[in-house]
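Down below are the structures I want you to see.
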Structure P
Amino acid sequence: MHAGCLPKKIMKTKNMKNSAIISVSNLKKYFSVTKGAFLKKNIGQVKAVDGVSFNINRGETFGLVGESGCGKSTLANMLLGLLEPTHGRICFEGEDITRFDKKAWFHFRRNIQAVFQDPFRSLNPRKKVKQIIGEPLIVHKVGSKKMIRERVAELLDLVGLDPNSLESYPHEFSGGQRQRIAIARALSLEPKVIILDEPVSALDVSIQAQILNLLIDLQKKLGLTYLIISHDMAVVEHISTNIGVMYLGNLVELAPCETLYRDARHPYTRALLASIPVADPEDIKSVHLEGEVPSPLNPPVGCAFHPRCDVCQQECSVQPPRMVEVNPGHLVCCENFFKR
C-alpha cells in the first residue's frame, strides 16, 4: 500500500543505508535588532546560528546540546521550515530544501515532523485525541474518515496508550501520556525524520526514561531518524548516535556519542559533562564553568568561549578557531588547545 493510503499495520524499515539523510552546510541565521518606535533604525544583528555544518545519517540519532540561547532551537526551526536561513544549505536526501516553494514545502513536511518540549502547550485543549492525531492526515488528505479513525487508534496503541481513548481531551491525561499523544501525532504521516526539541525536560524524572525508551523502540521498529535537542547531557547520552555541541551559534565539538563522553576535547564540552549529577562524590569532576554566555548581539572577538575558558591563550582572543579533526569523525573547534 503506497504512502497516500493508510496501512493496516505499520511496517518495519529494513536494510537502511548508513547515509546522510540531512546535510547542513554553513548554515546561518541572523536577526536584525532595531531601535525606535516609528523610524526603526537597524543597530545590529543577533547571530543566532553562525556557520553550522553537520550530517545526520539515516536511521540514527543526532544529539544537539548546549546551554540555553546557543541556537539549538533556531537551527531546528530552520530544518522544519519555520524560519528562513540567512545563508547556507539544508539538504534532505540530496535536495536543497531552502529553495523549496510553498507547494514543495507542503509535500516535504510529510517527511519531517516535530515533538516539542511542553505537551501541556503543544496540544490543543479544545480538541479530542482523535482530532489532534488525525489533523495532519486531514490536512494532507490521506484516507477516509474511517481509515483515519483506525489509524489514530493504531498510533495510540503503538505509543502505549489505550486505543479507546479517542474521545478524550488532553487534560484527562498525565504529562507523560500527553507527550505520547504528541509522538503519535508526529508519526501520523509516517515521516522519515523527527525533530525532538527537549522532549522530556517538562516531565517528571520517573517518566523521562519511559519516553526515551519509547522513542528508541519506535526508531528500531519504523527506521526513524532523530535530531534531539537538549541541555541535559545524560538524556542525550542515552539516545544519541552522534553529538554536536553548540556554543553561541557555533558547533565547538562534533563526535560519536561514545567518543565524546569518553574523550571530550573542547573545554566547554568537558564543563558540560562535569555538570552531570553523579551518585558517588568521589567521581565528581573538578571542571567548573565560570560566567555566563556572552550576548550574541556583541560576541567576543576571536574564540567565543575564551572569556570563560580556563586554558585560554593570548591568540584565542584574536583569532577565531577552525574545526580540527583530531580523530576520524571527531572534530573540535579549538585549534590552539591542541598545540600545547
Structure Q
Amino acid sequence: MRFFFVLLLLALSSRFASAQQQTYCNPINLDYGYTPIPNFSEWGRHRATADPVIVNYQGTYLLFSTNQWGYWTSDDMLNWDFHSKRFLQPWNKVYDELCAPAVGIVGDTVLVMGSTYEKDFTIWMSTHPKANEWKPLVEKFEIGGWDPDFFTDDDGRLYMYNGSSNRYPLYGIELNRKTMAPIGTRKELYLLEPDKYGWQRFGEHMDNTFLDPFMEGAHVTKHNGKYYLQYGAPGTEFSGYADGVVVGSTPLGPFTPQSDPLSIKLGGFARGAGHGSTFQDNQGRYWHISTIMISVKNTFERRLGIWPVGFDKEDVMWSSTAFGDYPHYLPNTEKAGKFTG
C-alpha cells in the first residue's frame, strides 16, 4: 500500500511540474525513433529525424518528420504525444516512410504525403488527427516530388512546391483542391546563388568549391500580402545548414532573395537550422521548426529545434537562434519565445 501511494505521489508531482513548466530548449524533447539507414555500419544504433513540418490544426500542433512511422500532436508545444501510423501503401517499393513529408490544411482537412519521384504515392486526409483517423484522399497522386509542401492561400487555392537537388531549382504548381490534379505545368521558382551568397556554399566551413550546394525543403508562409518561400541549404551534415527565404507577391513568384539566411546556428550543442517550416501558435506568434545536426554516432544523426520568428517593419522575415540550446519561454507565457537569461 505504501508503495502504491509513493507511485501516486510521484505521478501527481510529475504532472504538476509539467503543468507549471514555462520553458523548452533545443533539441526539443521527443521520443525520436531509431532510424535504420541502409549501407551504414551504424544501422539502427542511433535516434534520428529531420525535415520537420508543424501545422496548427484547430488549436492542436501536428508535427511530422522523416522516417518516424507516425507523428506527434501537442496542445502546448511542450508535451508531445506520438501516434503510430504507417503511411506507405503495399505497392510502394521504397525504403523511406514519409521522408520529408508535406502537410497542409484545406478547409477542415489535414493533408499528408511523403516524398517521391514516382506517381503512386497516396495523399492522406484526416479531420480527426488526434484520434489517428486517416483515409486516402487520392490513392495514387499523378505528380511526384521530393521534399513536397502544400500551401493553401487565403482565397482557397491550393499549391504544391518541391525540390531537392544541387542542379535543379525549387518548383511550384497549383492543384485542383477537389481532385488534386495539377493546373497547368510546374514553374521554376528559385535556384541557389553560391557565387553571390557565401552561406549557400557547400562544406562545413562553406569553402567547398568542388561540389555544388544542395537546396531542398520548400515551405511557403504568407504575411501581409507577401509570399515567403523558404528552403534549406547547403547540406544537412554541416553546422551551417540553414534555411533561406525568397519573397514574392504571388504564390508562384517571381521571388526576390533575402540575402541573409532566415535561420542558421553555427555553434553550440544544437547546430544547424535548416530544412524546416514556419507556423503560428494559438496566440498568433510565428515559430520556425528545423533540422539540427548532432552527428555523434552517425553523420545523419539529427534532431529538431524550434525558434521564434517574426517580420520587421519592412516585412523582412527573421528568426532568433541565439542561445537556442538553452531555455526559452513557451507560447502560452508572457515572454513567449524569449531567452530566459
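Just so it is clear, none of the values below were taken in a lab; they were calculated from the coordinates. Quick caveat: nothing in here was measured; it's all calculated off a predicted structure. Cβ atoms are built from the backbone, for glycine too; each structure is taken alone.
Which one of P, Q has FRET efficiency 1/(1 + (r/R0)^6) of positions 124 and 292 (r between Cβ atoms, R0 = 30 Å, to 0.05), as calculated from the coordinates, equal to 0.25? Walk me through the numbers on the way to the answer.
On the way: P: 0.25; Q: 0.65.
It must be structure P, since only it matches.
Quick check on the output: 15 is relative contact order in percent (Cα under 8 Å, 6 or more apart), derived from one of P, Q. Which one produced it?
This figure was derived from Q.
If P(r) over Cα pairs in 10 Å bins from 0, in percent is calculated from each of P, Q, which structure is the one that comes out at 5, 26, 36, 24, 7, 2, 1, 0?
Q
If FRET efficiency 1/(1 + (r/R0)^6) of positions 60 and 204 (r between Cβ atoms, R0 = 30 Å, to 0.05) is calculated from each of P, Q, which structure is the one that comes out at 0.60?
P
Figure out for me which of the structures P, Q the number -2000 belongs to, where helix-only ellipticity at 222 nm (-39500 (n - 2.57) for each DSSP H run of 4 or more, over all residues; to 500) was derived from the coordinates.
Traced to structure Q.
When distance in nm of label points 7 Å out along Cα→Cβ at positions 28 and 332 is calculated, the result is 1.5; to which of the structures P, Q does this value belong? Before the final figure, lay out the partial values.
Working: P: 2.8; Q: 1.5.
It was calculated from structure Q.
Among the shown structures P, Q, from which was the value 1.6 of distance in nm of label points 7 Å out along Cα→Cβ at positions 244 and 260 calculated?
Attributed to the structure labelled Q.
If FRET efficiency 1/(1 + (r/R0)^6) of positions 196 and 316 (r between Cβ atoms, R0 = 30 Å, to 0.05) is computed to be 0.95, which of P, Q is the source?
Q
Looking at structures P, Q, which one was log10 I(q)/I(0) by the Debye sum over Cα atoms at q = 0.13, 0.16, 0.18 Å⁻¹, for residues 148-219 alone calculated from, given that it came out as -0.47, -0.63, -0.72?
Only one of P, Q returns -0.47, -0.63, -0.72 for log10 I(q)/I(0) by the Debye sum over Cα atoms at q = 0.13, 0.16, 0.18 Å⁻¹, for residues 148-219 alone, namely Q.
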